[in-house]
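Novice: Structures are listed in the sections that come next.
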Structure 1
Amino acid sequence: MFKTIRNAWSIPDLRKKILFTLLIIILFRVGSVIPVPFLNMDALADLMGALSDVSNTASTSLVSYLNTLSGGAFANATIFAMGITPYINSSIIMQLLCVAIPALERLQKEGEDGRKKIATITRYVTVGLGLIQGTAYFFYLKNSTDSKGTPIATYNEGFAMVFAAIVIILCFTAGTALMMWMGEQINKYGIGNGISMLLFAGIIARLPFTVDLLVKYWQMAAQPGGAKFYALVPLWVVLFLAVIWVITFMQDAERRIPVQYAKRVVGRKMYGGQSTHLPIKVALGGVMPIIFASSILSIPSTINMFWTPEAGTFWASFMQAFSTEGWLYSIVYFVLILMFAYFYTTIQYNPIEMANNLKQNNGTIPGIRPGRPTAEFIAKILSRITLIGALFLAFIALLPIAYSAASGLRGLSMGGTSVIIIVGVALDTAKQLESQMMMRHYKGFLD
């Protein structure tokens, strides 16, 4: 990968694209440290202190998850506090609606113009979700205090509170819209997928926090009863590197269905007669099933941010079961990842359409009759491959949770979702650079 970047840097056009992408990432990081007005930052830092406190289990809450995706902006209530999450949720909603609503499905099949209209609708939905999430986060901050009882909001009543609320919510919403625009600019003038690059930059920005937390755990090993951390900290590093290797291997793994095209004569020329294959990736949905499942399971934690039930009641037990350390959370998380993996495969692949395309182009799968038998064979292959990919995603997602519960290492923000995003974006960007270099070094048939 580093060799690819070095070779790309030597090409002026690609160097401009790389520099533009780096500029957008720098602007994103600058915006991630600019706080919104009318908030007591000292009280906010005290409230969010659980994120860096290794002895507090709250560091594994929804706040930690959102803070990781936003690169630390959520905990500091900056203009980019909402991160790119509203855009991701908007894209998910539009994908679901394109399947459920025939008008949007027809629009999706209209080509470039249809995709542009869907992209415009996605932007409006993103701004709406950013407004809703920004409002929810504002009321959470307004109703919160630090450990000394100091309110986070500096204005708590009257017209000043209304004015402060409008300014803060609009800042959060504008930050969401600005991040969406920055991602689109990377798509046009930079390298890689813009939204993925911003997610990548935010997660990488949390690496120093993770390293600092590991150092704190290592220092705790010198305390009475903390000798276990001498083994648990290195084991976490080894598991982290092993997970990266497994994800890298699975990202390129694919099942190749052999296809034979029949010979046909058109005029004096003969076409076909070649053997090829249909590649089906094992990780069909990438990280999307995990993001879908996390979004749904974040609902109880979000409600718990605004309403804390009394201890010993049914709802207190319910919220505890659906916390990131609850047994029910892990079970439902596993089931949802499997469900959404199959759902995403159903959206992306249509076995009947694939079989019809093969039949129209005189292509057949050896040993399988064209038409319905081919569609059933492809559907069976897809079902098996999806199961393998879903189990892989579930293992990667649940491994940090299981290790944290078994070892007591809490608050390490590099979870399975984060690692998959990092590795996936790095591999996709490297492939884009390689394809761009190949286009620029193609000599043609005259040379």
Structure 2
Amino acid sequence: MKVCLFFPSSATLRSFAFVFLLLCYNAAQWHLYAEDWPMFRGADGNGISREKNVPLSWDAEKNVKWKTALPAKGNGSPIVSNGRVFLVSANKKGTQRSLLCLDRKSGKQLWEQSVSYSGEDQTHKTNPYGSSTPAADGEKVVVWHSSAGLYCYDFEGKEIWHRDLGEFKHMWGYGSSPVLHEGKIFLHCAPGARVFVTAIDLKTGKTLWKTDEVQKGNGERNENNKYMGSWTTPVLAEIDGAWQLICSMSTRVNAYDPETGRIFWSCEGLSGKKGDLAYASPLVLGDICIAFAGFGGPAMGIKLGGKGDITDESRLWRVEKNPQRIGSGIFLNGHVYLANAGPNTFQCINPKTGEVLWQERSGGPAHWGSMVYAAGHIFVTNQSGTTFVIKPDSQKLEIVKKNTIEEGSNSTPAFSNGDIFLRTFENIYCIGK
């Protein structure tokens, strides 16, 4: 019997070594970015974190790794990407709108990029300028300053490009945030007289598509002189093997083709007796989408799939009167959990029927921030800076902890690598064990 031994050449060994190092580098990069919180409501835009071990208890000092004072109030939420924390700020009149970059480990401000705006944008006193949340991919960060433009920077603060997308004037200001996916920026440009959803190339800033939303009214009031507008951040969902960009407009829900901007389907039903308003992002799980109007308006469930106007064939249910809903809820284990802004209640609802399974008073002020699920718990911060830690249970409300920082907040916390990043009107906190 002959035995053949294989002795690789030095060139082959070098090739093996190169491939091994490349795999190790890619694995390291994946680990580096996998635990980031790169845009509003996390990497998937649904408020679901993969974190398994985060603090459940804190206050203004306990479990605080660092805190950094902020120059002004803002409703925009922090994000975490590749060792950086980003958040938006602005002066009181909105003439200076800024992106702040902090070091993730220390909270030290690394840089600030500000743009000037000489126009006259209105807003509501509860929605100060700087209400959008940035988005990042580990190398570039984008921020929407509404009428002041869309800006892209590298992680050292150097501007790569910017775009003037027009004026967006509304008496209550702005609040939608950019979404990143496969090298594209998706942005719901609203509210105002002009409303559209657009896709922009992250690398170049070039518009890839723009789809206008036809609306009846002047952008602030509809044809019946009722309030109107949408502040919703879109969500991406994979439906029947293809991506769809789903966004709640002021009267309906639209699903867009991310490649072309064509509307796959739309479902009417968000227009309510008090007006046409939407704040919360739609929630998607499996083949069901749940959408919510604001100002006590309707909520509805939609069976996904279909083309064109699917209102009659695919709208599962519609409940006309509801609490005020501003922050977005969580679609978890076949149930929807919500924190409302008036009356200030927690709810659990059946997504297939809209039935309220339980509803309890929160015992505190309104919730404007959105819910986040991490480490087996739901986290949501109210307007006094108290973060409720809730055990998901479709039978009853189970509050595990109430963590109070006595500073107002309308923001949603970010979760990254065991830490929680919480913005108040005065500071940003890094909370960790």
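Here, each number is a calculation from the coordinates, and none is a lab measurement. As the structure is a prediction and not an experimental result, all values here were calculated from the model.
Novice: One of 1, 2 was used to calculate helix-only ellipticity at 222 nm (-39500 (n - 2.57) for each DSSP H run of 4 or more, over all residues; to 500), giving -22500; which?
Specialist: Working: 1: -22500; 2: -2000.
Answer by label: 1.
Novice: Work out the source of 1.01 here, i.e. which of 1, 2 gives that when Cα Rg over 2.2 N^0.38 Å is computed.
Specialist: That value comes from structure 2.
Novice: Name the one structure among 1, 2 that relative contact order in percent (Cα under 8 Å, 6 or more apart) of 14 was derived from.
Specialist: 2
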